[in-house]
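K.L.:
What follows is a group of structures, each given as structure tokens.
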Structure P
Amino acid sequence: MIRKFKIDELETVMEIWLKTNIAAHDFIIEDYWQGNYELVKKMLPDATVFVYEEHNAILGFIGLTENYIAGIFIDANSQSKGIGKALLDYVKKSYSKLSLQVYKKNSRAVKFYLREDFVVSNEQTDKNTGETELVMNWSK
């Protein structure tokens, strides 16, 4: 089931955020994610967040600021089971346009977004990590 995030689920969501970022971005030092943990934790309640829940357990979530997807994060044991696609499809119903940035080296995520009809509109360097990011857009 997909539903709106509740503030008392912040710790669970942040644990998924941290573990997923570390695993998906092995080309960025782990300290970067740990160093941004508190900032993201503070900002997350102001974002639009939807969680994917099964048997009273949160398996993943999607976070947005307006029509910008800040990220889709799925628990390691629940990846490649259609949860990310379900979250993205859920959001696509409410938005006519979506944008995001994804690290070019995160080939799994890049392939996912291309498969879901996102188009690369720009390539840029993330000033915080020095890594190349792809700016991707989707529209109905």
Structure Q
Amino acid sequence: MSDLYNNFHKYFEIVEADSEELLEIVYRIRYRVLCVEQRIPDFDASLYPDKLEKDYYDSHSSHVLLRFRPSGDFIATVRLILFDPLQPEKPFPVELYTQLDPILFNIRELPRQQIGEVSRFVVVSQFDRRKGERRRQGIRKVDEKCY
């Protein structure tokens, strides 16, 4: 195997979030990154009093966590949204929030049972860049003036 592969596995472990306890860690990491660290628009911390960022796609998604082996801490998460058998026509987020050119790509023509969407890929701030890289300036608040 390559050095990159070996080093990745030396420092990180991919863990399937297949229990209620691990899913709670997923939702806590998402809250921390989206609502607190990055303060992404539409992810207002006050909307999540339990400090768990969840939505109606989570019940039919596959979730994974990334563990930093030296500390044992979970530092990232991502989900794969799958077809919802209880609501076969339920649109994927990309269908709701993205304008797709149907001539180039018509998602409605694909067999919905065989597609998925990767989303909620988040990394805690201590690990969101390589050592020595500077953090990018965040989104300016609307009320700040740029000179």
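Quick note: the coordinates plus some simple rules give every number you see, no bench work behind them. For clarity, every value in this text was computed on a predicted model and none was experimentally measured. Cβ atoms are built from the backbone, for glycine too; each structure is taken alone.
K.L.:
Given that relative contact order in percent (Cα under 8 Å, 6 or more apart), derived from a single structure, equals 20, which label among P, Q identifies that structure? Each step should come with its number before you reach the end.
P.N.:
Working: P: 20; Q: 24.
Derived from the structure labelled P.
K.L.:
Ranked by mean count of other Cβ atoms within 10 Å over residues 68-75, which of P, Q sits at the highest value?
P.N.:
Working: P: 20.1; Q: 12.9.
Comparing P, Q by mean count of other Cβ atoms within 10 Å over residues 68-75, the maximum is at P.
K.L.:
Suppose mean projected area of the Cα convex hull in nm² works out to 13.4; of P, Q, which structure was it derived from? Mind showing how you got there, number by number?
P.N.:
On the way: P: 8.0; Q: 13.4.
Considering all the candidates, the number was obtained from Q.
K.L.:
Out of P, Q, choose the structure whose coordinates give distance in nm of label points 7 Å out along Cα→Cβ at positions 92 and 124 equal to 3.0 when calculated. Walk me through the numbers on the way to the answer.
P.N.:
On the way: P: 2.5; Q: 3.0.
So the calculation was done on Q.
K.L.:
Hey, helix-only ellipticity at 222 nm (-39500 (n - 2.57) for each DSSP H run of 4 or more, over all residues; to 500) derived from one of P, Q reads -4500; which structure? Intermediate results must be reported in sequence, preceding the final value.
P.N.:
Working: P: -10500; Q: -4500.
Here the read-out was taken from Q.
K.L.:
Still on this structure: If Kirkwood radius over Cα pairs in Å, for residues 20-83 alone computes to 12.4, which of P, Q did it come from?
P.N.:
Values: P: 13.0; Q: 12.4.
The structure behind it is Q.
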